[in-house]
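Structures follow.
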Structure I
Amino acid sequence: MKKHNHGIRLRTLTTVLALAFVANTAWAVDPFTVRDIRVEGLQRVEPGTIFASLPFRVGERYTDERASAAIRSLFALGLFKDVRLEVNGDVLVVIVEERPTVADVDFVGSREFDKEVLKKALRDIGLTDGRPYDQALADRAEQELKRQYINRSLYGAEIITTVTPIERNRVNLTFTVTEGDVARIKEIKVVGNQAFSTSTLQGLFDLDTGGWLSWYTKSNQYSRAKLNADLETLRSYYLTRGFLEFRVDSTQVAISPDKQDISITLNITEGARFVVSSVKLEGNYLDREDEFKSLVAIRAGEAYNADQVTQTTKAFVDYFGNFGFAFAQVEARPVIDRVNNRVEIALLASPSRRAYVRRINVAGNNRTRDEVVRREFRQFESAWYDADKIRLSRDRVDRLGYFREVNIETSDVPGAPDQIDLNIIVVEKPTGSLQLGASLSSSEKLALSFSIKQENVFGSGNYLGVEVNTSKYNRNIVLNTVDPYFTKDGVSRSIDLYHRTSKPLQDQGGNYQVVTQGVGLRFGIPFTENDTVYIGGGAERTTIKTGTSIPAAYLSYADQFGYTSSSFPLTLGWSRDDRDSALAPTRGRYQRLATDLGIAGDARFVRANYQFQQYVPLNKQFTVALNTEIGWGKGLSGRPFPVFKNFYAGGIGSVRGFDQGTLGPRDVTGSSIGGPRKFVLNGEVIAPFPGAGNDRTLRVFGFVDVGNVYGENEKISAKDMRASVGVGLSWISPVGPLRLVYANPVRKFAGDKIQKLQFQIGTSF
């Protein structure tokens with residue numbers, strides 16, 4: 001029986017080999033010299049495309065190997081459904097069947113995405129009008145569309161691809177989309193937690209089960225990226241509170257059969273809570289152990305904190321870098337005592353070798369000149385590698401505002417182990433802007449604005465801007481240019497031309513005007529890396545145009561010094577800003593000092609304004625914000641302080657709950673004329689809007705405001721201060737930051753103008 005089976009297998013194999021030999025003999029062609037090449041089946045493709053892809057020419061030898069290569073090359077073009085080679089004597093005939101071309105791509109039923117955005121996405125993968133149709137690309141496009149809908153929590157989305165042939169071997173491609181409803185997170189469960197309540201842990205997540213503002217925050221729409229971020233937040237929460245062995249065992253995401261509800265279950269193991277028993281240094285610390293010990297943020301006797309460990313190792317690596325050790329490594333090794341729930345942290349350091357910076361290369365700057373980037377660097381070529389200077393250099397380049405990204409990479413120099421190259425890789429962003437806009441406030445009503453700015457003129461790093469504001473009460477035309485490196489030492493030069501017209505606000509009555517025209521020249525001198533002092537001068541002319549209800553103080557000043565006053569003020573200023581955001585800060589400090597000294601002309605005065613802001617985060621959601629503004633002015637040479645230089649207070653930006661600019665001294669006519677003394681103190685507690693999760697674009701706040709304006713001969717006194725409390729809404733809208741407040745004056749005096757509800761678009765604190 002075994003022999004019979006063996007004989008059958010042998011005969012079968014012989015038959016197969018014989019058939020293969022015959023087939024090969026039928027296909028094979030004896031080599032010959034090609035006399036001519038003809039192409040058949042072309043409709044749109046140029047014959048030259050075919051000839052360019054063939055591995056042989058007329059007059060060359062034709063072989064089976066070259067034929068196979070020709071077929072592979074023609075198929076690789078992606079233009080043909082079928083390719084055949086036929087030999088007629090010594091003439092080679094190339095027969096092709098072209099793929100149909102895409103005449104049109106359309107989307108039916110897509111509301112979540114704009115059609116043009118979808119078409120651009122398909123264009124990027126090669127599926128667009130005029131390109132050959134490829135079923136594989138169509139399938140890929142369909143899968144990509146499904147993935148995009150899943151990212152929007154539309155798990156029930158269905159996509160049907162329809163290919164419709166039309167004349168001239170073309171096809172119309174239609175993607176019919178049935179989007180369905182958005183899948184919502186129904187529940188988030190945490191299993192295994194003991195030290196902290198489930199509600200506490202759920203409060204850490206950006207994902208939640210939704211609230212009445214979920215339509216805005218979309219926090220109840222599942223996203224894998226958001227879930228991963230929440231898992232890292234959860235892990236960090238435990239690791240910073242002593243749970244050294246915390247881990248997430250599994251993450252389960254379940255979707256209901258109707259694809260409308262999503263349940264997320266996190267299985268965790270907390271482990272024991274460990275206390276740091278001691279911290280010791282091991283390895284080579286360049287005989288500077290005491291200096292490194294001062295950088296240790298880990299505290300013995302306190303719960304293990306992963307953030308402190310990371311902060312310490314990073315500080316060590318950076319400090320090694322200050323001495324040129326670019327390749328230093330610091331490892332934190334925990335020695336765990338599970339009996340007593342204590343851990344010893346051993347910091348093992350290996351400085352490796354010291355390095356020089358051979359060359360600094362700049363890449364990615366297509367418009368910006370190299371010198372604009374290089375002049376911001378504090379690390380120099382042929383100098384010791386210094387991590388502090390490199391980090392400072394990177395921050396200075398980033399603060400230019402010309403680049404979307406700024407990265408610094410180091411690369412070894414072949415054959416030179418003690419040298420490295422620094423590669424500065426930047427991604428430029430558009431630095432010019434043309435803006436047409438409108439702002440609305442409770443005090444100034446509607447104001448139209450126009451501006452054209454170029455922050456990086458011709459790649460030189462210079463700034464040029466023109467701004468126009470058409471507010472009914474404050475109209476401005478400003479031309480400004482800045483050369484940040486007027487000198488090689490980094491002294492900046494700023495030139496200002498301006499024309500300003502101010503009228504009394506609607507609530508104050510009257511139609512008089514104060515017109516100010518001037519020019520200013522200012523230089524910024526960097527005293528430190530973070531501090532810049534500004535000095536300059538200018539020429540200014542102020543004209544008082546009489547009208548109804550003009551305050552007597554203006555008439556008195558005009559009668560004494562004329563309706564037109566000229567001044568030549570000297571300016572001195574200083575600023576520092578280390579906030580994490582200019583629009584929605586949560587931490588950091590901002591300081592600004594500006595002074596004007598009029599020592600020549602008709603107006604003789606000194607005017608100073610100081611502002612201080614501090615932001616302190618209480619936790620991830622809550623922030624305490626403090627703002628103080630002090631203004632002081634005095635007339636010189638026996639002259640009074642110019643009334644048109646007075647400070648004003650009241651309204652958003654100062655003491656809320658009082659009408660805009662109405663606090664302080666009043667004229668005999670009853671009009672608010674401001675004063676040369678000003679004090680304002682604001683305190684806010686800022687939190688996300690209820691139901692908005694941790695979203696920072698929409699926030700609520702409670703506030704306390706105190707302040708007033710005083711005359712030239714008055715002292716700033718607490719007994720005259722106005723005060724208010726209230727709540728507000730802050731929204732970073734598409735048209736600018738919006739603040740809406742309701743304030744209740746708790747300390748007011750007779751004659752004060754109250755305005756409890758106030759709003760403004762385009763203001764900060």
Structure II
Amino acid sequence: MKKTKIDHYSDKEALDFHNSNKSGKIEIISSKPMTSKRDLALAYSPGVAAPVREIAKNPNAAYDYTTKGNLVAVISNGSAILGMGNLGALASKPVMEGKAVLFKRFADIDSIDLEIDSSDPDEIIKSVKNFSKSFGGINLEDIAAPDCFIIEEKLKKLLDIPVFHDDQHGTAIITSAALINALDISKKNIKKIKVVINGAGASAMACANLFEKNGIPKNNITMLDRKGVIHKGRDNLNKWKFSHAIKTKNRTLDQAIKGADVFLGLSAKGVLTKKMVKSMAKNPIIFACANPDPEITPEEVSEVRNDAIIATGRSDYPNQVNNLIGFPYIFRGALDVRAKTINEEMKVAAVNAIASLAKEDVPDEVAAAMGGGERPKYGKEYIIPSTFDPRLISVIPIAVAKAAIKSGVARKKIKDFEIYRDQLKQRLDPSVTILQGINSQIKKTQKKVVFADGEDENTLKAAIAFKNGNLGIPILVGKKEKIKERLKEIGLSENFNIEITNSTDKNKRNKYVNFLFKKLQREQGLLERDCDRMVRNDRVIWSSCMVSCGDADAMVTGNTRRYSSSLDKIKKVIEPRPGEIMFGLNMIVKKGKTVFIGDTSVHEYPNSEQLSEIAISSARVVRLFGFNPKVAFLSHSTFGQPITNRTKHIRDAVEILKDKKVDFQFDGDMQPDVALNEEYKELYPFSGIVGNANILIMPDQHSAQISYKMMKTLGEAKVIGPLLIGLGQAIEISPLRSSTSDILNLASVAAYSAGVIDYSKKN
């Protein structure tokens with residue numbers, strides 16, 4: 001059972017994160033233009049009167065003319081916050097904002113957190129009922145049992161929108177999906193298994209209920225609370241616990257676990273012992289889901305059983321039971337058909353969809369988005385999909401929507417589910433999934449990354465974040481005294497555990513001088529003292545030598561000098577990969593669209609052959625990121641109209657690619673709006689690239705630089721890069737005055753490249 005390191009963050013880092021830029025984690029932005037007097041008149045007075053009248057006549061029209069259909073309220077009173085207990089409504093707000101962020105990030109659902117300062121279930125019910133008309137769904141969160149049962153039951157009867165207590169049903173759905181697959185792998189019959197559930201809170205009861213819905217006989221499920229087995233003879237059981245009481249002579253976990261096929265822990269650290277595990281049936285299934293520490297660790301299970309299937313609630317072990325796999329997508333499907341509720345049929349559909357997805361072959365692009373490395377394969381260590389699996393958005397909502405329609409709780413039908421599937425895919429910001437997948441992979445490999453500009457504040461912060469995120473091992477280049485001074489300035493001890501290197505290290509210096517002299521004495525006629533001067537005085541040269549000589553795996557630089565200056569110094573030490581062109585590739589992300597732009601940083605006026613080579617290399621890189629490459633060669637003209645001298649070399653590049661018989665789609669010349677806007681398909685039906693391009697090959701560096709920097713500055717696009725493609729080592733150059741996040745992203749990409757690209761190969 002492989003285990004990775006857990007992320008560790010100080011309280012100060014967490015507080016700084018929540019306080020940086022704008023306080024908190026969410027904001028409200030307008031979905032319509034508000035730039036003119038006319039816009040304002042349409043948005044408010046007098047234009048707003050028209051939808052008001054329509055909604056007054058037909059309340060369902062609110063789904064058409066307001067945000068209601070994509071708006072979920074996250075409700076809590078703070079009585080059971082993330083295992084910390086009852087800390088009050090206001091203290092729960094950071095958690096609820098976090099929930100709202102997850103809704104947006106994973107399912108493009110807008111969400112508002114509403115903390116209700118009351119411990120009275122009836123008062124909470126009344127409050128939610130009174131403001132419910134504004135929302136398409138209600139997500140209850142961190143409300144203590146039994147109040148959570150009371151509140152959900154009554155609200156479901158009172159409201160005609162989905163009400164979902166994720167602590168209960170989210171856990172139950174994911175656990176049930178994992179159990180279905182675990183039973184399949186272990187060859188156990190669901191109607192004959194013996195299940196022990198340790199814990200009798202909201203999530204445990206919901207799991208038991210859904211287990212029964214999936215076919216486990218009620219009398220085959222033994223539930224325990226702090227007092228022991230919940231059995232028919234016990235006194236003082238509330239109605240919810242009593243509903244799970246069975247006739248049994250067992251009174252303790254030690255007794256109940258003997259011969260059990262399944263253990264589900266939703267309780268506390270260490271309650272399941274190795275002795276108990278030994279007493280379980282053949283091929284036991286153990287879901288130890290207590291957080292942050294499970295009822296028993298996978299390592300402890302492995303010491304006494306080699307036939308067990310193990311899942312936990314933690315991300316550092318395989319088979320993480322994580323509600324994030326479920327709730328965003330369940331709500332997505334429910335909202336898209338305007339469901340009146342989330343019923344049992346929809347929950348079971350979600351269970352089956354999740355279970356089925358884990359059985360499917362993981363394609364290359366999905367493996368890349370999940371972090372590359374060893375491809376996940378259905379089996380003991382892969383019984384449920386990863387939270388990073390981008391297919392979740394296009395699988396679970398469809399299953400939920402179909403179940404809602406079939407069971408009669410949907411107000412809206414979906415005519416074409418294939419179109420719906422495409423719409424779902426376009427909702428996400430793919431760059432986030434990509435970067436999370438990259439980070440997930442590099443945590444396993446722990447590459448050494450040199451941060452060449454170690455005295456620069458943003459670079460130093462990026463290196464610290466790289467270390468604290470367990471993304472790899474950062475190495476800072478700079479003067480120790482200066483870096484220690486910087487550390488104190490940003491609130492850390494000068495003795496912060498991070499490696500610092502510079503040319504005062506005589507052994508390294510001599511090694512790098514010898515390496516550089518051997519390389520440059522013939523190439524450039526340099527003397528040994530010239531090489532010594534370069535190694536002593538230039539951090540980029542020093543850092544490049546570190547990577548070339550095997551003292552580091554990757555490098556990031558550039559924040560303190562112009563891009564071209566950094567590149568010139570790197571090229572003195574490191575050659576391009578043989579057979580490859582070197583160029584800059586930027587990833588531009590805007591809602592629903594990810595586009596790669598090249599060349600943004602190396603070739604001022606690439607010729608036709610160079611443009612074709614840039615396209616080929618771009619397609620290879622884009623595939624590594626999980627995309628199917630579709631290349632558009634951009635120009636001021638579209639398919640030769642108007643024809644100019646500047647158009648010819650672009651059209652020639654297209655012809656060169658035709659002769660090379662490449663394995664990706666391409667076309668050109670075309671204007672950027674033609675390449676990106678599907679409306680132009682009608683005008684140019686002969687081209688499969690029109691409206692679908694995700695790689696834009698620029699005619700020159702001027703166009704590329706102007707375009708992406710305008711988008712970054714004036715638009716809402718997120719820019720990652722430029723990525724330096726074709727160099728003989730894993731090195732990235734950040735543009736001048738890059739942010740900490742920009743540098744950190746490039747460091748992650750460099751570490752990832754060091755792991756997936758074999759730089760020893762000739763091509």
Structure III
Amino acid sequence: MRYPLLTVLLCLTIGFPFSAKAQALLTGQVLDAETRAPLPGAHVLIDSTAQGTITNAAGLFMLELPAGRYTVLVRFVGYEPTRLSIALRANDTTFVPVLLSPTSFELEGIQVTALRPDLSPTAQLQEAAVREANPRDAGELLRALPGLAAVRRGPLGLDPVVRGLRETEVGVYLDGSRLFPAGPARMDSPMSHFDPTVIQSMEVVKGPYALTWGAGNLSAIRVETRGLRTLAPGRMQGRLHAGYDTNLNAFENGLQLGYRQGAFGLLAQTAWRQGADYRAGDGSTVPADFRSREVRLKLGYLPRPDVRFVVAAGYQAQRDLDYPGLILNADYFDAYTLSATFQRTFSDGPVRGLDVQAYYNAVDHSMDNDGKPTAEPNPDRMPPFALDVQIDSGIDVVGGRLALSLAPGFADELELGADGYHTYRNAMRWIRRRDTGMLLFEDLVWPKARITDVGLFARLTHSPAARWQVAATARLDLVDARADTASAFFLENVSTDLTAHEANLSGALTVSWLPHPRWSVAVGVGSAVRTADATERYSDRLPSSKAQMSAEFVGNPALRPERSTQADLWLETAHPGWSLSLNLFARRLDNYITIEPTDLPKRLPLSPPTVFRYVNGTATFYGGEATLAIRLPYALTLTTTGSYLWGQDETRDEPAFGVAPPRVDLGLRYEPSARFFAEATLHQVARQDRVAASRGEMPTDGHTTLDLKAGLRLLRQWRLQIGVQNLTDTAYADHLNAKNPFTGRRIPEPGRVFFLDLTLAF
């Protein structure tokens with residue numbers, strides 16, 4: 001599909017029409033043609049009428065129509081659309097099975113989809129589309145969509161920012177498992193612990209509407225890896241990928257092998273990446289060494305299309321990572337994932353679906369100051385001798401989910417469920433003299449912090465009339481936060497009470513209207529609650545990732561949970577020659593976690609003099625995004641996207657921290673067939689001078705960059721892609737990028753980069 005965002009948003013707005021005057025009933029089920037898996041959220045339209053619907057969780061749909069002959073259009077993102085000619089007889093019921101085939105060759109640009117959140121997301125990001133975007137890190141995929149951004153602190157681990165929301169304000173899920181970073185300074189964004197080549201789909205909800213996914217989702221991202229149902233029965237399948245980027249001197253290799261026989265399936269995926277320092281547009285060299293290797297396994301029992309039991313495990317090892325935006329570099333990350341999932345769908349009866357999952361993930365992390373100025377002696381510095389700094393940290397996460405989908409008589413669908421997670425974090429810091437090895441001091445960074453969240457949720461969807469749909473969600477979370485111990489300084493100067501208990505209530509309501517099959521309008525309002533994380537509660541004089549300065553911060557165990565209240569307006573229209581998407585929003589953050597200066601003494605001699613602490617306040621945000629696509633003659637498509645965001649920290653009476661500047665992207669794509677494409681994209685970013693001065697944020701100049709790429713399918717198995725990013729070798733830095741703590745310079749993006757990717761599917 002050429003415009004997945006517009007298609008998905010249009011799909012999700014159609015309700016289940018009902019009319020007592022109908023003389024015939026059309027029912028059916030939409031299935032994947034290869035796997036026979038149901039496709040929930042498929043778009044079913046009656047040509048030349050204003051009637052339509054979407055499929056439910058079991059892929060089923062129903063329409064009441066006058067007797068006669070109709071042409072039915074069925075669409076689903078990532079699949080080829082189909083048209084069916086149907087004859088309906090009076091007072092009769094006609095059942096139609098609809099089989100949709102996956103799009104054979106996706107070279108349509110990155111298809112990470114920012115979803116209208118009133119229904120379960122169903123958009124899929126094909127593996128070929130991921131490679132077309134040429135990401136070195138999964139976080140880079142987010143920069144392709146308006147309203148989304150990412151913080152760069154190093155070559156990997158770009159940290160998601162969704163409309164100004166960041167860090168634990170944005171829930172990140174991998175195959176249903178909630179991910180958290182192990183590093184106190186978020187060296188390892190949750191998006192960094194899986195290779196882009198393993199992604200099958202990615203969904204983004206830009207507001208407090210993903211309440212059934214988990215707790216604390218002021219916004220949320222859900223990533224799914226390749227599933228076992230994509231495997232054809234009875235033969236070995238595989239995919240081999242190799243790529244190289246100049247300037248970055250980055251190599252990327254991946255291998256996938258899968259086999260399915262009868263009810264059992266096995267899928268193995270491995271990836272290897274390595275990079276070096278890169279040159280910015282101004283000729284400067286940016287430290288960017290890294291090595292990353294990972295392996296993932298899935299073993300499944302799939303006796304029928306409506307039953308799935310899958311056990312999955314993964315291991316990732318990252319070594320010797322440079323972080324020019326932080327005081328330290330990363331020695332290693334070792335990330336482990338384990339999950340078991342059971343899903344069952346039902347075609348009739350009051351119960352339509354059952355979803356059960358249990359998971360465990362953990363990250364071990366070590367960082368040091370090797371390669372940093374502090375590792376060398378300096379007579380003009382205090383202390384003048386070289387330091388040896390090491391921090392070891394880790395996180396363990398245990399969680400699970402139980403959800404039941406029902407078809408009550410008073411509504412289309414009712415989802416009831418419970419979920420929860422428990423995190424355990426611990427971090428120690430040592431500082432020694434490099435020349436003698438003498439220990440200067442050791443201290444706690446995270447004092448064995450534990451946070452447990454258990455939630456109950458309910459989600460109701462109903463179509464009170466034709467072309468209308470209402471979705472309402474409620475959620476209750478019970479939170480327990482505690483730390484085993486803390487330093488004497490923390491207990492004396494911050495708090496002796498290291499525990500907190502919360503009961504947090506969240507809710508959301510969306511109303512969708514389809515005035516015409518080519519137009520949709522929707523409004524939504526939601527209020528979600530996020531509990532403060534371990535760094536905000538318990539950090540002990542540690543530089544914060546929520547600032548662009550190396551000042552020390554202390555936690556606040558008494559922080560109240562943040563509440564995000566947001567209203568959205570969506571307008572979508574799609575026509576044979578053009579399409580338009582518009583989304584406006586306004587948000588208020590109560591108990592917004594901000595900072596204030598203190599008179600506490602700093603811990604490290606090289607830190608700035610002022611120590612800050614986390615406190616609650618208030619913030620407001622508003623903005624919007626728009627996309628216009630026009631089909632031109634000669635197989636050309638012109639696409640324009642734009643985004644605007646405004647934010648204010650009301651407590652500190654200054655702009656909110658980390659607000660991305662206005663941006664416009666203009667793309668021209670030539671695609672005469674599914675075997676070849678060529679595309680040019682012009683990125684224009686405005687200057688941002690509304691900055692949070694108290695957090696060390698500095699203005700950034702605007703910039704313009706140009707990217708070119710082309711893709712070609714060779715025979716049936718081979719795919720070749722070439723391109724150049726930042727063709728004009730423009731010197732620029734993304735406004736959200738971290739600053740080098742020693743130079744005060746924001747990390748620049750790479751200059752001109754040529755890339756080559758080759759994929760063999762067998």
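Of the structures labelled I, II, III, which one yields 23, 42, 26, 9, 1 when P(r) over Cα pairs in 20 Å bins from 0, in percent, for residues 189-532 alone is computed from its coordinates?
Values: I: 20, 36, 37, 8, 0; II: 23, 42, 26, 9, 1; III: 22, 49, 27, 3.
The correct label is II.
If log10 I(q)/I(0) by the Debye sum over Cα atoms at q = 0.10 Å⁻¹ computes to -1.02, which of I, II, III did it come from? List each step's numbers first, then the result.
Values: I: -1.29; II: -1.14; III: -1.02.
Label of the source structure: III.
From which structure (I, II, III) was helix-only ellipticity at 222 nm (-39500 (n - 2.57) for each DSSP H run of 4 or more, over all residues; to 500) calculated, if the value obtained is -1000? Write out the running numbers ahead of the final one.
On the way: I: -6000; II: -13000; III: -1000.
Value -1000 for helix-only ellipticity at 222 nm (-39500 (n - 2.57) for each DSSP H run of 4 or more, over all residues; to 500) corresponds to III out of I, II, III.
No lab work stands behind these numbers, since they all come straight from the coordinates. For clarity, every value in this text was computed on a predicted model and none was experimentally measured.
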